[in-house]
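Some structures are shown below for you to check.
Throughout, read-outs are computed from the coordinates displayed, never taken from laboratory work. Computed from a predicted model, the values in this text were never measured in an experiment. Cβ atoms are built from the backbone, for glycine too; each structure is taken alone.
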Structure P
Amino acid sequence: MDEVEELHAFAIGFAEVICPWPPRQPAMSLERQKEIYNEYHYYMIGRAIGVYSWLVLAAIIKLLFF
């Protein structure tokens, strides 16, 4: 991730999975849509890592409390 746009697309994908509440703004701006479309693979990697983060967190909680 050499450019800010790549990191931003990754962070958006990660945050969409990690944050379980609905977004403050229901629709993305056109500029953000273009940014994600150009860096879609980073966006999807961010979403995948977000899902894995939830799985790891669930495993840790299960280990500690059950």
Structure Q
Amino acid sequence: MKDLIKALAIFNKYYPYTSKIQCEHDRMFVYIHPNEVSDKDMDKLEKLGFIPEVVNFVSYRFGSC
């Protein structure tokens, strides 16, 4: 749970206004473009289980149905 909170705090720096999160079977998507995230935060997010994709991040660690 602490890792999820840490990741969401990082995402919040880049888009603090509304939720951009969606969960599907075994995946959590965060719709923030990876190009907007600093390299330092990108490294932290990857260690916390969020993988950058073309236009968003995905986690197989936190997503579930």
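Brief remarks follow.
- Ranked by relative contact order in percent (Cα under 8 Å, 6 or more apart), structures P, Q are topped by P, which has the highest value.
- Largest in Rg/Rh (Cα atoms, Kirkwood Rh) among the labelled structures P, Q is structure P.
- Parent structure of the calculated result 1.3, given that distance in nm of label points 7 Å out along Cα→Cβ at positions 9 and 57 is the read-out and P, Q the choices: Q
- Of the structures P, Q, the one that -25500 was derived from, the read-out being helix-only ellipticity at 222 nm (-39500 (n - 2.57) for each DSSP H run of 4 or more, over all residues; to 500): P
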